[in-house]
1. A value of -9500 was derived for helix-only ellipticity at 222 nm (-39500 (n - 2.57) for each DSSP H run of 4 or more, over all residues; to 500); which structure in 1, 2 was it taken from?
2. Taking percent of Cα pairs over 25 Å apart as the quantity of interest, name the structure among 1, 2 where it is greatest.
3. Work out which structure the value 1.42 belongs to, where Cα Rg over 2.2 N^0.38 Å, for residues 98-153 alone was derived from one of 1, 2.
4. Assign the value 12, calculated as relative contact order in percent (Cα under 8 Å, 6 or more apart), to the correct structure from 1, 2.
5. When FRET efficiency 1/(1 + (r/R0)^6) of positions 130 and 226 (r between Cβ atoms, R0 = 30 Å, to 0.05) is calculated, the result is 0.25; to which of the structures 1, 2 does this value belong?
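What follows is calculated from the coordinates using simple rules that are stated; it is not laboratory data. As the structure is a prediction and not an experimental result, all values here were calculated from the model. Cβ atoms are built from the backbone, for glycine too; each structure is taken alone.
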Structure 1
Amino acid sequence: MVSDTFDKFGVRLNPPASTEDIAAMDNALGVSIPFMTQGYQDHDGYSQNDDFRPRFRLMPTREVIDFHHVGTIPMGWADQGFRVFYTDDNSNYAGLFVNRPIAGRVSIIEHDEPNFAPRFRNHFQFEMALLYSVESDVDWDDIKYNYPAPASISQEDAESDLRAVEGLRPLFDNAIDDFWRAQYAYSIMALLPADRAAMLLDFTYDDDFYISEYACNALGQRRYAPAVNRLRELLELSIPNVPSAARRALRLIETQ
């Protein structure tokens, strides 16, 4: 794991987790994740250190188990295949999906506005970002995520993201829970490669204004000029959040 090098920068790593600790964690989570097992064999998470640490702390196996029972399961995250391994000790968490169609991708869940859209392509990319923030003393808010996908990515990554989008689409279409329907939409929009940005426009017509708002933000982030006319139409709607999101998007597009 990339975090093996954190100790060089003053991050205190715990001693290795025992075989029994790892087995107990796997049993509680209902899944064994090889790269996480390897990491825990090297160190059982990071110690809390208010003076110096990366934004997110890898929780010890016992803490992972405890949070799974008191947080991940009761909040319904586990049913969606999400498993939490990191915390910032301020009720924000990071974890990864263990089932298709977005298995392996990392999401950051903020307590004030949960959003399960992937932020990093995989666990390695997430830990690289943590390491970079420590090495370069960069504020986490200035870290560039893997998603929304940048304009230039490999064909392999683009194809992988499109397969994930195709797998999420029926979940979105058939969702009966409004919260998770929105989460599927957010994930689809985050995963869309830059050359498929036109597909974001469909979400601006959704009856859920949270989804429409997110679509406006995504169009602005991608500086998608063909969306200008639709965004101007949205300025005239008297529904919550959407006109202001459309205005922000237009500002980004028109000043690029």
Structure 2
Amino acid sequence: MVSSGRLWHAVLRADPTAAAAAVARGAEPLRVVLLHGILQSCSCWLEVACALSLRGHEVLLLDWPHHGRSPTAAQIGVAMSADGFLLSLERLLAAVGWAHGPPLALAGCSLGGVLALKYACAHPARVARLTLVAPAGLSEPAWNLPFHVLSRLVGSLPHKLAELCRQTPTYGVNEEEVVAVAERLRPEGGLRVVVAGCDLVHTPHEAFWTSLVPPSNFSLHRLTSHWWLCSHLFGLRLHEEPGCWERSAAQPRSRL
């Protein structure tokens, strides 16, 4: 499915019977985009994508540059950076016809989480739902020595992905942008956050997230790690939460 200058991707079509049933109960269909983390591929979301498809959702899976079956960033024609990856996503959405039309429900884990945030900041009118699993994007506290030490070591490696690691943890996002996204999505309960209590890669930031989302939209898995959350996405049962992927047609739309 890859072509020159494009990420590898796959679109799972919605089960027509389930889609019709959703419309009948008054749900507005959203197009779902699932974004994986560093050193992963879209396969980490595959079970979730299949479950969402069977529930009547149209789902886009993709591999970031230098990941899975996608070409390198240079072959795609983007920088090896979060902004470059965001540009590759924007180009892909335009190519598959998702840059306009029904709004998007974005979900991302780790690096995918911060890229989902960056897209929501850049295209606020296009994002109606945002689900973040162990996301990057916030500064790490000084006491998180494993992060500060390991990120420097990984960033010094002679590998292309090390260039991306040097931009962690914020990847150019600041807290004010995150707050703005959360405030825009709050009236419809459109932001869902899942974090790990034993995460030394990206601190859970429990106080920050709980100040932005209601308790029902925040999950802290106290005895799990960053790796576990990002590797067991189907086990989180997010695909069973309609609020992550659809909204009531009666809900007011953002004026943005």
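1. That value comes from structure 2.
2. 1
3. The read-out comes from structure 2.
4. This value belongs to structure 1.
5. Value 0.25 for FRET efficiency 1/(1 + (r/R0)^6) of positions 130 and 226 (r between Cβ atoms, R0 = 30 Å, to 0.05) corresponds to 1 out of 1, 2.
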